[in-house]
Structure P
Amino acid sequence: MTTLVFGHKSPDTDSTGSPLIWAWYMTEVLGNPAEPRLLGEPNTEAAFMLAHWNLDKPQIITDVPAGTPVVIVDTNNPAELPEGINNAEITAIIDHHKLVGGLETKGPIDITIRPLACTATVMHDLMGDDAAKMPEAIKGVMLSCILSDTLEFRSPTTTAHDRALAEQLAADLGVSIPGHAAELFAAKSDVSRFSDAELLRMDSKEYGVGGKTFRISVLETTSPKMVLDRKDSLMKTMQTVATEDGVDQVLLFVVDILNEEATLLVPNALVKQLAERSFATACGDADTVVLPGIMSRKKQIIPNLAL
């Protein structure tokens, strides 16, 4: 039976690329038929990656039939997976996020969670010598995933291992890291065709803080003005999205990749309180606050949130 490989909802580059990488490895190296899937439309950067490396977009699914063998990548959080995920036959989890809990398996499985910046880096390690068999497109996807997740090594999640692997892949492919990263970030930054609601959900995860539930959205861009020019309409839409998604508040961090800082939209007193207690800042009466050095939701935003 074919194994389905997929990552989290609202798929970014790593959650689009890692299923492709692991499905290739399972099928072509291990001899276990596998196919990549997506749990939503990929973001603009991920779509660029697929086109750049001449790969078809994996099929988008919303649920998984009971008993289907699956490998979960780039997440271990049930909230980011199909509702019936515990009825599937989970055979492995490959991730680089903190252990959340809540997944249930039918028996013992392989679980690999490593403190690296990118799931694709973890996969390269798991392949061992077989990584040398990767075709050019899969190597390209792996490079794109690492450059995306590390923000071209600017993110504090970057490890020396992630960087060394990216440099090795780029050399093998004859690709300029600054050039390819610039193309990825340009694609990521073009959000003009998305509605406010789509932007607020594009790269977002739900977390509870102090008895409140937040949808924490991050937009990484080399053109923050393109997003911030829409701040008034974005803040009006936040409450609609929060109500529709069953959360108390939407938080939007606009990460300026080049200047290595984030701007948080401050639509109300709740977000003001959270910003001041979490990041030792003063918002005053402003509807935005700049947070120097804040680049990573996983390492700098989530761990610091407090009310």
Structure Q
Amino acid sequence: MNEFRSGFVTFVGRPNVGKSTLTNALVGEKIAITSSKPQTTRRAIRGIVNTEVAQIILVDTPGLHRPRTLLGQRLNHLVENTLGEVDVIGLCIPANEKIGPGDAFINEQIGEYRRAKLIVLVTKSETVSRDALAKQLVAVSELREWAAIIPVSAVSGEQLEELKEVLGSLLPSSKALYPTDMATEETLEERICELIREASLEDSREELPHSLAVTIDEMGKREDSNIFDIHANLWVERDSQKAIVIGKGGSRLKQIGSEARVEIEKLLGHKVMLRIHVKVAPDWQRDPKQLGRLGM
């Protein structure tokens, strides 16, 4: 009988290569928000995948980037710490894009983490023909010697079970590190904050994504009712950004609330009454005290 295995895995890659989407697909529920904006992920979010022979703890982290703020420095430090502690690092390269300088840079970076086994995942495999996928598999194989090369699609589910098997086989022998009915370490409040931030990121202007943060003042289920009340704050850095988030006649904020409420109701299984107040915390990305207050 095979020994049970348990350990930590993280996916790395350029923005928009499908890291968070893949994490969610493997866990089987949404634990990490997704967006086309770079550096969407701000914490090391742990998702737990259980199989008959392994427990795979997926650590979804921010991408490595050139930091311009204290927040950026903290995110990079978080990624570097995570990469130094995981058992497997999976470099994600999309099937529908040529390997570029960004991929080569990250491939070089992960080579410094000797503790981890390195694999490469060719993501978005559903977007290309078999011939194009085969060419991409050859191209990634030339980057280095990998413990495994796996084409995968988080959208169609193709090769997800095979990926779980491979990841499990690369982990150290160990009993399960988390209860088997647990999907994530994230608290309910943290997950709700992230869903509100995700909604606010969509269609936001270029200067906005990194300036957005969300906190919750209070939340809870009403007595004798199935309605869940949430009072949240959406933080920006300048008054001009506040005006953008609120929109003409409050139209943008209404849209954010509507989109976030749909996802929160899926999470909670209750009807949600969501109230969002937009507040200004000047240059919070560069202020250690404000970063602490905003949970960064």
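Only the coordinates and a few stated rules stand behind these numbers; no lab work does. What you are looking at is a predicted structure, and each value in this text was computed from that prediction instead of being measured. Cβ atoms are built from the backbone, for glycine too; each structure is taken alone.
Looking at FRET efficiency 1/(1 + (r/R0)^6) of positions 7 and 239 (r between Cβ atoms, R0 = 30 Å, to 0.05) for structures P, Q, the greatest value goes to P.
For which of the structures P, Q does the calculation of relative contact order in percent (Cα under 8 Å, 6 or more apart) return 13? Traced to structure P.
Looking across P, Q, the calculation of FRET efficiency 1/(1 + (r/R0)^6) of positions 119 and 231 (r between Cβ atoms, R0 = 41 Å, to 0.05) that yields 0.40 traces back to Q.
Suppose P(r) over Cα pairs in 20 Å bins from 0, in percent works out to 32, 56, 12, 0; of P, Q, which structure was it derived from? The correct label is Q.
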